[in-house]
Structure I
Amino acid sequence: MNLHEYQGKSILKGYGVNVPFSIMVTSPEAAVDAAKEIQKHTGSDKWAVKAQIHAGGRGKGGGVKIAKSLDEVKQFADEIIGMMLITPQTKKEGKLVSKIIVEQNVYYAGPEDVEEYYMSILLNRDLGQNMVMYSPRGGMNIEQVAEETPDEIFHEVIDPKVGITGFQARRIAFNLGLSGIAFKEMVKFVAALYKAYVGADASLFEINPIIKAADGKVFAADAKVSIDNNALYRHKDIATMRDLSEEDPAEVEASRFDLNFVKLDGNVACLVNGAGLAMATMDMIKMSGGNPANFLDVGGTADAKRVEEAFRIILKDPSVEAILVNIFGGIVRCDRVAQGVVDAYNNIGDINVPIIVRLQGTNAKEGKELIDNSGLKVHSAIRLQEAAELVNEVVG
């Protein structure tokens with residue numbers, strides 16, 4: 001589950017990570033009030049006005065502005081709230097901005113006296129251990145740094161049984177070229193950041209940039225935070241932070257029916273039971289000349305109703321030219337899935353895309369008979385190769 005910047009920073013602050021004073025608002029008038037409140041607490045006479053969407057690169061799209069007066073705070077808030085913000089990480093139409101944060105200026109001694117760093121914590125899947133990835137060249141073009149000067153990207157692998165050690169935190173501060181007060185601040189920052197990552201059951205923390213101010217203080221000037229969905233039952237407070245308006249409507253609807261669904265950009269939809277079989281099915285679609293329109297795992301306990309709902313979600317995608325149902329009946333019974341296909345046809349109506357159904361395993365014979373005797377325009381297949389040939393035939 002992805003969080004907004006202001007939500008991620010609230011988690012970081014709870015673990016002792018130094019973050020700028022900021023307030024989330026939804027109107028230009030509230031932005032001015034927030035700026036006054038920030039000025040009262042910090043003395044800041046400049047403010048960052050930042051769009052809150054689930055995408056990086058907001059500054060490149062005009063979603064981050066530095067206001068030098070209260071009038072500019074109101075002006076920038078009015079410009080950003082309600083805009084369709086387009087960044088390198090959004091779709092071409094962009095994302096609607098409905099909320100912003102007003103934040104204290106951390107460049108209080110001037111940009112020339114500030115240094116920016118990059119840092120993220122994530123799982124290194126090859127090693128099965130957490131990893132801190134960091135660079136002395138933070139900012140909006142970290143991808144370019146990684147491509148052109150990979151020697152400026154450092155890694156620190158963390159033993160999960162031990163956690164991050166003082167030695168590792170000091171090595172990170174040293175590699176960032178820090179000394180004096182800033183060195184000590186960074187050591188504390190790294191330790192607190194890792195504690196927050198583990199404590200929140202996160203899958204990603206990305207702080208870009210980390211700011212070293214002129215007085216040596218270190219701030220998380222931005223925060224991209226993703227939480228492991230499987231751990232949300234342990235974090236009821238974080239679960240309430242989910243912003244459904246930032247997610248794909250089809251994926252939100254699928255989650256209500258316990259369907260594992262991810263929308264893609266292809267033309268052949270698939271409905272499969274089991275994540276591994278779903279991935280193999282997507283490969284098969286690609287090899288047969290089509291492009292997968294989605295990943296959809298109905299799970300091992302799928303019944304006719306869930307299959308019908310899966311069809312409804314798939315058919316909302318206008319780019320779908322065919323649907324491939326590939327079921328291996330281990331736990332799930334093939335005849336239940338077949339009944340779901342028939343029910344979907346009868347209840348939804350006007351299904352004018354070809355449907356290819358391949359059933360193997362428990363009650364596969366009964367399932368095939370249900371489909372063959374339904375009188376519906378459904379292509380039935382036994383072998384995977386047959387299904388592949390049918391996909392190629394209907395989309396070729």
Structure II
Amino acid sequence: MQRMPSFQTYLVGGAVRDRLLGLPVQDRDWVIVGASPADLLAAGYQPVGKDFPVFLHPDTHEEVALARTERKTGAGYHGFAFHAAPDVTLAQDLGRRDLTINAMAEDDQGRVVDPYGGQRDLAAKVLRHVSPAFAEDPVRILRLARFAARFADFSVAPETVELMRTMVAAGEVDALVAERVWQELSRGLMERKPSRMIEVLREAGALKTLLPEVDALFGVPQPEAHHPEVDTGIHLLMVLDQCARFDAPLKVRYACLCHDLGKGTTRQEELPRHIAHETRSEKLARGLSARWKVPTDCRELAELVAREHTHVHQSSGFSPEARLRLLERCDAWRRPERFAELLQACECDARGRLGLEDRDYPQRERLLADLRATQSVDLAAVSAAAMARGAKGPEIGAAVRRARLQALLSFTDTV
């Protein structure tokens with residue numbers, strides 16, 4: 001970016017971090033030091049910011065922000081007052097950031113400015129807060145957990161864990177708004193080791209506040225014959241990492257997060273079995289999705305997986321009639337893509353078990369083949385023939401169902 005007279009532009013944050021790590025740089029953030037809003041307007045920058053001064057560069061049209069400091073004025077994410085002026089230094093601007101590895105800058109000669117030891121922590125693979133000001137923004141707990149999922153081999157500095165625990169105890173996490181929580185959770189689920197996000201939130205004490213249904217799974221036993229890892233929470237972590245292994249979309253990862261929630265409410269006398277946990281899981285998933293305003297596609301798949309995953313696992317022993325009922329409950333003909341996502345989530349669930357990570361999961365291909373077989377039925381022709389016989393309404397539906405069952409029976413006889 002071109003240097004303008006009387007002020008200096010710096011590349012800051014994640015772009016500097018990722019370049020030092022040898023990673024592709026996705027987004028570039030810029031900070032200008034030594035300028036006022038009037039200076040930038042005179043230089044041709046276009047203002048776009050409302051909460052603090054942000055401008056568009058006159059040539060590249062990239063966003064740039066004036067160096068600023070911030071002061072806590074209230075609870076939660078929005079409780080800040082910003083101060084941007086020519087006398088705000090680069091070190092002051094970097095000092096308000098969350099982690100040392102995100103508090104570095106690079107000048108127009110490629111020289112790194114690192115007042116808080118970000119390069120040291122990159123080398124040591126440590127996530128560490130820059131200053132006590134970290135505690136002023138509860139979103140930073142979620143951001144740190146997300147970075148832990150991205151940089152899975154990084155540890156969290158003990159003093160940072162303790163600071164996050166203090167924030168949770170002070171009720172800061174209670175002030176988070178749903179949109180920001182979902183934004184960070186969804187991004188963390190899409191990182192290369194999403195289990196780390198859950199682990200860090202749990203270590204900080206924030207999981208119990210944000211996702212109490214998930215927190216309740218840890219320490220809950222399951223039958224060892226099906227779950228060699230035994231602990232339901234550990235199983236969930238393994239399932240999430242299977243999602244990342246198979247590059248599953250967000251909908252599948254979120255569904256896997258919710259698939260076993262009901263096991264956290266199993267009565268003590270029923271353990272380690274979890275009778276009817278599917279119904280409880282579906283209800284809890286619905287509540288969790290409503291609380292954090294989860295998008296409809298993610299919510300619907302989560303409820304479907306919670307309700308049907310056990311049936312999918314058991315479907316290898318189902319009769320053609322039972323497999324047809326499964327397809328009906330899943331609305332597979334109208335929603336074939338969602339049905340395929342259900343099966344992917346079930347495969348991740350089956351593989352997210354100690355020592356069974358590479359197990360075969362024939363149920364997925366078998367049920368997809370069942371769907372294809374029943375999709376071959378000519379619905380228009382079946383309906384027309386039924387109406388020619390005087391059938392109406394439910395009778396036509398019954399004729400369609402018989403045709404689909406016959407297709408499934410014929411297909412079953414060939415395999």
| task | Have a look at I, II and say which one yields 12 for relative contact order in percent (Cα under 8 Å, 6 or more apart), as calculated. | result | I
| message | I have 0.75 for FRET efficiency 1/(1 + (r/R0)^6) of positions 138 and 290 (r between Cβ atoms, R0 = 25 Å, to 0.05), calculated from one of the structures I, II. Which structure is it? | response | II
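With mean count of other Cβ atoms within 10 Å over residues 90-97 derived from the coordinates and found to be 19.2, which of I, II does the value describe? Spell out each step's value before the answer.
Numbers: I: 14.0; II: 19.2.
It traces back to II.
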| task | Assuming -11000 is helix-only ellipticity at 222 nm (-39500 (n - 2.57) for each DSSP H run of 4 or more, over all residues; to 500) as calculated from a single structure, say which of I, II it is. | result | I
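With Cα extents along the principal axes in Å, for residues 42-233 alone derived from the coordinates and found to be 71, 36, 30, which of I, II does the value describe?
Values: I: 50, 40, 37; II: 71, 36, 30.
The read-out comes from structure II.
Only the coordinates and a few stated rules stand behind these numbers; no lab work does. Quantities reported herein were computed from a predicted structural model and do not represent experimental measurements. Cβ atoms are built from the backbone, for glycine too; each structure is taken alone.
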